[in-house]
Structure P
Amino acid sequence: MPARPTAAAWLAMRLQQQGHRVVTMKFIQTGNVGHSEDIDAHRRIMATGLLPEDTEGLTAPVIFSYPASAQPAARIDGREIDLSVIDRAREELERRYDIVLVEGAGGLMVPITDDFFSIDYAATRGLPMALVTNGVLGSINHTILSLEAIKARGIELRAVLYNQYFDHDAVIAADTLGFLERYCARHFPTAEVLTVPTL
């Protein structure tokens, strides 16, 4: 089976090819100790090798050991999620690079606290968004709900990344991609709809 790409790494690679200095950052990493396996995967796809910022801890500033969503992983490790640590790391990366891609933590509505979700980090920091989706049965519903949440919070949608890795039914895949292209053209006309290939 082909390797499963991360959409953030593919987008970073695409932006590099356009001449930008790009780095990816993992918002909150779970299921690891000491370093981020997701960042390792990003660097393989981006063909950069580990960056100094990776060893400095800037690209994965918050790591929890238990492989769960952020809130229970933090609770299991007996630690708080300190957003100021993430902010400082992101701001330092922004000083060093043209573009910083912050990969989310499992979905827009994953709770960081009982009343603060992953999407709220982007909203409260004024970060634009690229939403990742796929052609699995049911994904249109999930994607439209996510797009509605993005719009409700006033977040700028830059792109919808359609990940072909999950395309196992050509009919459903083609219908899903076509629908999302039409939907975005009507409701998010400045956003690109990009197809993430299976690498």
Structure Q
Amino acid sequence: MGLCVNGILAAEMTRQLRARGHDVSFVALIDSWAPGYVRSQPALTRWRWNTEKRAKRLVYFTGKLLRGRMSLMTYLKEFSLTLKLIERFAPARAMDAEEEITEAVTQYLVRAARRYTPRGLSSETVLFFRSQATHPRAKRLQFGWRGFVPDESPVFDLSGWHEDSLSEMGIDKLSSVLGERLELGGSADRCS
């Protein structure tokens, strides 16, 4: 199982394990677009999708700030422009050591994912999960993995934002689906 760019890593690990004869019941990808899919879209489509994503992020994080669920500094770090300003004018407040390590690993995985060409996962059950951060079109598009995964690969909706999918908000649905799949031995029945 992998969240976002880590889903691509999980898909490739699954493919390699299966190629070596290991039994993998399923692979679960959370908000994980197929590498290159979004870049393959026409420029206007990419612009529209990115604008939607930015607006949705702004509304979500502003709501968290106004409800007191995040500090102003944490809020400002969520956006590229304000993070760059913090780095320039208050570098000591930009990122702590843990945030720097997390960011370095994330950027490494993003660069690797951009170079990766998806390969078929036709013999495994692939489960997709969509958080509320991702547009509903992802469900219809199977996160751009169509042609690399079985057509019947289900997409489940999770409560909560992208990073909340592995916390209290999304974990109930996630654990329920995964537990059911483990009991069924990875059955590919479509659920929602």
Structure R
Amino acid sequence: MVRVRKEWGFPTDAPVLSGDRNLILSRGGTLLPDNEESSYTRYGENLCKVFLTKDGQYRPEFLVNNPSFLKEAAQRNLGQLVNGEYPKNSRGESYGADWFCDYVGYHPDLISAQGENGANGYIRRSDEPGREFLDAGDTQGYQDWIRENPGPYPTPLYDSEGNTIGIFMIGGSDDSLDGVITPGMTVEQAKAAVAAAIERG
């Protein structure tokens, strides 16, 4: 630990923030070795231990189940969680607001979103265009893909059971597309309608 503190520019007796490792493991996280520099990060003026979430991201351990670091809006809505975790639907998929991901320790399968025409529902991270680059850790490839394929991108909007109920525009709504996407369209129909509208200019 002395070497890690020195590498990060902290005093040799600087405390390291860690978290409830049993809870992290119970939520599908993976603990990282204590003696490797890559197992730590700087959080403000603190050195803290990170873990690998079950969805493959590195997060500070001490944020899991620690409400004092949640934004005010998230603190007010902690009742949306069940025993500190996202609720699950009948298929075993978790759903809820993504702003709880550090607190819970992973992203929900279905993320709260407001679709076109004001419909409230959920989106899947896996539906995000270019997600294959992000999942592979290829940030440059993702940025190149976005430049070549400017959005917004129509994707499915789901209810909490994972049933398609509408369309969500990743990359934000586009006023020039008003009326192009209509209720009842399939995702394929919406994509075709958006492509045709963009082509018309």
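Every read-out reported here was derived from the displayed coordinates using simple, explicitly stated rules and does not represent laboratory data. Quantities reported herein were computed from a predicted structural model and do not represent experimental measurements.
So if we calculate relative contact order in percent (Cα under 8 Å, 6 or more apart) for every structure here (P, Q, R), which label has the highest result? Each step should come with its number before you reach the end.
Numbers: P: 20; Q: 25; R: 12.
Largest value of relative contact order in percent (Cα under 8 Å, 6 or more apart): Q.
Can you spot which of P, Q, R the value -16500 was calculated from, given it is helix-only ellipticity at 222 nm (-39500 (n - 2.57) for each DSSP H run of 4 or more, over all residues; to 500)?
Working: P: -13000; Q: -16500; R: -6500.
Considering all the candidates, the number was obtained from Q.
Suppose you compute Cα extents along the principal axes in Å for every structure in P, Q, R: which one lands on 53, 36, 34? Working shown, then result.
Numbers: P: 44, 38, 33; Q: 53, 36, 34; R: 63, 38, 28.
Among P, Q, R, the structure yielding 53, 36, 34 for Cα extents along the principal axes in Å is Q.
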Given a value of 4.6 for mean projected area of the Cα convex hull in nm², for residues 77-132 alone, point me to the structure among P, Q, R it was derived from.
P
